[in-house]
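A short reminder: the numbers here are calculations on the coordinates, not readings from a lab. It should be emphasised that the depicted structure is a prediction, and the values quoted were computed from it without experimental measurement. Cβ atoms are built from the backbone, for glycine too; each structure is taken alone.
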Structure I
Amino acid sequence: MRRIPPPILPIIPPDTERSSNMEQDEQVGPLEGFKFKKNKDGTINKQTVICTHCNREFQFHRTCSSLKYHLNAKHAFVGASSATPGLRQTTLSERRPVSKSNSDKLTNTIAKWVAKDCRPICIVEDKGFADVLKVASLDTSYKPPCRGTIMKSIHALYETEKGKKEAALAQAEYVALTGDHWTSVSNTNYLGVTAHLITKAWELQSFALTIMKTEERHFAEACAEQFQTVACKWEIERKVTTIGTDSARNMIAAARILPYEHMPCIAHVIQRSITVSLADSGFVPALAKCRKIVGHFKHSPANLTELNAEQVKLGQQQEPLIQDVPTRWNSTLEMVKRIIPNQAAIKATLDQQQHNLVMLTPAEWDKLQRLETLLEPCRYVTQILGGEAYVSCSVVLPALCHLHRVMETSDEDPAYMIRFKTKFKDDLGSRQEHTNNAWLKIATALDPRFKDLKSVPKADREEVWTKLGGLLRESPGRPSHTTEDGPPKKKRNLLLQLGSDSESDEEVQPDRALHRYRAEPTIEMTDCPLQWWSSHAGAHDKLAPLARKYLATPASSVPCERLFSLAGHIVQKKRSALLSENVDKLVCLSNWLKDE
């Protein structure tokens, strides 16, 4: 028989064969990414596997479900670019790109932030701002919107908020305005106007209407025309009751032209009386020395450092001195209140320095303390009358009456205090005569806190109630009989001859309404008059419209001053080239969004 030779097998080196067998033994079946754990003696432990990506150990029981879950949850990005491009698991340090909806929300939020907090539009071009948004959005590829996009969002936001204000004005029965002029750093003139109204829910609302650019000289006719333009633009020319301005002659003349009541700013009146009284009293030399001492420390950082060191030695708080400014209300009082407690520190510091200052005498220090007691009530009244979040018009007469009582002279007052008090009372009384006292008296009577009219002279109190009764008879809510819709003329004369009591009822009805209102007990000073009217409007339905009309008027033009403070933050030197329409929208938006 023929012998068949055995097949020729490839010769495998021992090392190669052993390594190949080890790799097959180490791999966990068909699942890549795991290998069996080796024991210390070199053998393979087929009950424990190790992840080749994170070296984490797992128990292996011949099933790969938990191992696949680990790979999909923690290491899905491995090989994803080649296997399934575009699908990969995000890590903790990166996220998917911001979606279109979230990007739009970010853009609108940035626009709202820029308008609300008076930030420059170019802030979106700052590299640091872009880095902040990348970290906040967890998207390293996110780019902030450009300036044009932000301005479009601001314009859209302005139209949205303007619609809300137009709706509030459309529902209001009466609207009071305040206005004043302002000049920007670019020497551009603007007219600021604010609106004040009481809603049907008895809530006082105050907001800006416009800060419009003006090019004409501020003559009375031009000012009146500008106010009318604003009223027509907002469609409230038939709802405006009063216009509050300062006591400038052009504003007073413009108020005479307009068909609205004029309300001079009472805060300006008080501050002007203070200035006149200080100039005609014995406080001038002491105040002049104070100003030089304050300037000595404010204009030299070295002197201020030495003053702070003395304050620490005396156990006082480190605080700088305050310089008074003629155009800043209550700044003289703030200067006096800051310099009096630092008397010892100032004296100790000046004794160590070479200077030409003249220190205040003990008598002059006493004058400053007395001046503080005189100016503190004026500051308190000014702040109360300058508020716009609460009723202030009805507080004018009680506040002025309080100042007159505070300024009463006594036998213990020195001569300089008597001169100050006398001058203040005379000047304030003369200025008060030129205010709208008729409106203020009605507003005081309609405030349940002051309806006893103790701030009005006794001889004038019944006259106030009589005039209020006349306003009730002239109320637009009362039915008016005309020749077109009423009975024939002969029949009407016949009713008069028969002595019909219909008109007598109409005559008595306002008196009964006033009698019921006057019989109501007064409320505490801390109570809100609008809350009282909210709960009693049904019982006094005929007086409620008049309360909305008179109590909505602000006592001062301070709301416009606050509007100009916002405008000063927006129209800066770096932004002096802003278009006037953009200034208007940015200032109004900042005012409208301040409570959000």
Structure II
Amino acid sequence: MIFRFHKCVNRFHKLVSISKTKEMNLNKCYFRYVQEEERIDISFLYKIKDSVRQFNFSRKPTETLETLLNRIGTNINKAIKKGNKKNSDNNYDLEIMMLDAKDNAIASNSTCKDLFSTQTPIKIKIHNNIYEAVFNVPWVVSLNLPLSILAGFPVYPEQFVLQYAEKSQSKYEWFKGLSINEKGNEIIESHIKWELVGEGFTYSPTNDDVGRKLKVECTPSNGEISGPTIAAISKNLVEAGPGICPFETRHKYTSTQLKDKSFRCVSYNILADLYCDSDFTRSVLHPYCPPYALHIDYRKQLIIKELLGYNADIICLQEVDRKIFNHCLSPLLECHGFKGRFYRKGKEVAEGLACYYNAERFEFIEEEKIVLSEAIKSKSCLQPIWEKIKDNGPLIERLLNRSTVASVTFFKSLENPDEILLVGNTHLYFHPDADHIRLIQGGICIYWLADVRNSLLRQFPGKRISLILCGDFNSVPTCGIFQLYTAGEAPSSLPDWKSNEKEAVQDLCLTQEIPLSSACGTPPFTNFTAGFADCLDYIFYDKSTLEVQQVVPFPSEEELRANIALPSVVFPSDHIALISDLRFV
């Protein structure tokens, strides 16, 4: 099948960038059938004068080869004419053929989809170039580098999507290069001299990389075959880091991983981007923090480095944006042996809770999530609370309008098979006049968790069930929640019940029988902003089955005030992470 072309009418379908430096990429034409969208993507490299160009096409499966090859020809012809402006009115004859293994032309009325079922190898001849047609090989669907890259902080492929490939089986190479010449003029990316600086899914730039661009090349693989090497280049230069962050001092206490009956638990409100990326936040809530340090592209680098340095076994996070969970935290933490679960808030809120666990030490059993405003009406274990408040109209309207959730994730200790760990997590409602709402929410959480615990005791006879409950409770130690959890009772006489006179709670006494204690005690600050600073976050644990081995010291007040308050260039959140080493007793 031979065609000659004289018109240029099509535009490029932009896909990922195939590396032009890998020899294996230069003589292959890649076909990928995207069945869910009923399209076929085609990509190949073609040299025009002294430059190698990438051509991408997205065609319907029913399109004939005659139409496809015409389309390829017009696009190449257009690129040739564009690069030869002196003769831009000239047309260039291009011979394009699609051949079988015996060099016979394939029927022009065959469809693009037919190629995927052809038993014989297929070749494509474009002028003097012979390409091997390859179908549905491992492929990088999407690959980018972050906008902000700091020396000393891990960088990794973002928006990274593979098809027909496994992330763990694929190969990654990192390069740095100067994008400005001796005269200070910018160098086009194809002329940058790249130097190999690292391998692996992540790379931590050094101070020598500051002022350079980074490039990552990924060769996707499924363990048996590999696809084309795909490259992504950073849009911005590597910048100097903020210096030593206070969490790096805390890392000195968590430099080794725990084993046997001990495990390390972290609870951390990481400050959701949807609450941070606004003019109100920048000008009113946190005006002391430079805008760039409030941006999630900056903060997430600090969050990742901080979490990895704790060598934790259980990580409970609050205010986690779904996109950060999927595209930031999980890709990095999975590389270090963690698996994660996400629990979105109610209504249309795009943030929620996350629980990560060290899969080498804990086996996931099951999980549950409740939206507190829904559970209070539906779960039998919560009826004692509901019956006491259901006729209080103003209170019910406010309580049921909350999107607050609680989660519980069940694990079996791999080193101690008779130990089952329940990990609860929540983030209670904040408002200055809402102590009564939070106390009800705190009661909902512990009543529900006690019910789950009792169910597991029946489900796993002979096993021991231990509970930890992490979260941002938005409650200081003198509030009723702390009393309910650690003393077992929140009597009806507590002032919390009357924090809002119009919604005051009458004749409600909450009780619970799990002997809980606060693993990190009651530190002066777990939240530290210019307008408020106090202890709001806790890791509650069942002291009948667990004991505290270590509490990682908190940053000093001097460190917290060094940049007025949190967040800052060295603190990625307005909260401070709680870290405690616990042990099965």
Structure III
Amino acid sequence: MLYKLLKLARPSVLLLSLTLLLIILSTVSGLVSPWVIRYSIDNFILTGRENLLGMAALAIIGFSLLQIVFNFGARYLAEYVGQNSLFRLRNTMYRHLNQLSFSFFDGAGTGDIMSRLTVDTNILNNFFGFALVNIAANLMTITGIVAVMFYWDWQLGLAFLLITPAIAHGILTYARKVHPAYSRIYKQLGKMSSTLEESLMGITLVKLTGSEEHELNKFKKQNKEYLSTTLGVLKISALWQPYVQFLTALATAVALWSGGRAVIEGRVSQGVLVGFITYMGMLVRPIRMSGRMVGIVTQSAAAGKRILEVLDWESDIKDAPDAYSLPPVEGRVSYEGVDFSYDGKNQILKDINFTIEPGQTIALVGPTGTGKTTLVHLLTRFYDPEKGRILIDGHDIKKVTLESLRKQIGVVLQDAFIFNTSIRENIAYGKPSASSAEIERAAKLAQIHDYISTLPMGYETLVGTRGMTLSGGERQRLAVARVILTDPKLLILDEATSELDAQTEGALHTALQEVVKNRTVFIIAHRLWTVQNADKILVLSRGRVVESGSHKELLGSGGMYDKFYNHFLQNKNFPRDDNYWEGGQV
């Protein structure tokens, strides 16, 4: 798994090689001091050559300084390589997320996705920048020390090997226990992030319904589970250090016992014994660090698994291998035998057939849940139909590139999304190169220019997260202005005026009469007068088109639309919650 991540992160081979060279030089520099100590005891101290001890001391200081320099270079380069690798990995992941289809986001929590993109990638920084250097340095240090020990005296070298099985057993046991625990930690962190994100995004509803305590208890539960899992890992980790200290103390005791006997027997020198015990002391850190490295690698593996789950997710909506760019369209749209289901079981749309000519306006009406919004989402390829095809000017939309398709379609949704930036940038989001005159013209057509002019900073006014400083109607008008600016030949208005008051909606409706000229327009609306001027009205029921025609053609037919219209005239008010449609009265 970590190898896959390394391939994705594409670290520089040259810098990695240089880092490895510096680690080798740092390790060698660190291993010299006990050798100097051994030589000094045997050749200077025991022979009374006091004048040479200064050279030995300077040698130890010099090699220690070299070790510091090489170690600094290795760690800095490793961090540099690691940060750049994560920079590329985050970009890869973000690009992949943007390319995924809506089916992925339908089942994924925003907080969990954010956790994978930020928290999990930051965890990998410990692996790329810290663990790789220390693993390499520790392995080289242990290998070097064991090699020197056996070179000096193979019998003394066996003193270290006696504890090797116990060390290996401890590391494997540690890894086996903490790996599933870390997986649970990051899964729980994703859940907690999703709960927090959902609560904060719905803070208005939370406060209006007095549900603060309920949300707090929900968060407390998630937080408690996270704490419990984390403490379990800490308990396992806390046992590692004393375990290693005992093993190294045991190895030192064996070395002292066997080495002392060897000195007494004259088999090794006193300098060898002191140097040997010094090396044993040097083994404590890399062995103890091995436990931490196991923890970091295990954490990184758990985080890496969550990242790869996203990167391995294949989008079910993507360009065909031979996809071509959709040329500028006139706006003729045809649905031919279109069926669609979100789960493969429950049909949302069944055998949809209709054609709309360039410049015409088509209105979609019917009960909630009958597939009106789904129908227009198929046109933008948010989803693909299970059966049938959709054509624009004779081009099958599955055969053209997604970018060229969506560039020619403007969509205004009921829940207009506004970015946490200025009004100008929000309007120009689909066309960043737009001039001030173009932006103001779009705002005027959307009936929001006068409001913007009253603000102290005008078009440079910041609107807050999701446009929280604006009313629902103001957010919708901004969204309308954004679409007008892109000048699409195909326009979709999905409840685009649902948040407007009657006066503003009337003004916007007048403006839209100019906007929709020479465009093919799809309208989903709950107010009758917004659809009765459409060239064609489609009445949907249970996923099927049950009636089709103009407002005049459908009146007097005795069908659903006719009954609905008569009900409207009698009550002078359109049932915006769809109760009339759904109550069986039509």
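Below are the figures for this structure:
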{"read-out": "Of the structures I, II, III, the one that -5500 was derived from, the read-out being helix-only ellipticity at 222 nm (-39500 (n - 2.57) for each DSSP H run of 4 or more, over all residues; to 500)", "value": "II"}
{"read-out": "Identity of the structure behind 4.0 (criterion: distance in nm of label points 7 Å out along Cα→Cβ at positions 42 and 242, calculated), options I, II, III", "value": "III"}
{"read-out": "Among I, II, III, which structure scores highest (criterion: distance in nm of label points 7 Å out along Cα→Cβ at positions 34 and 378)", "value": "I"}
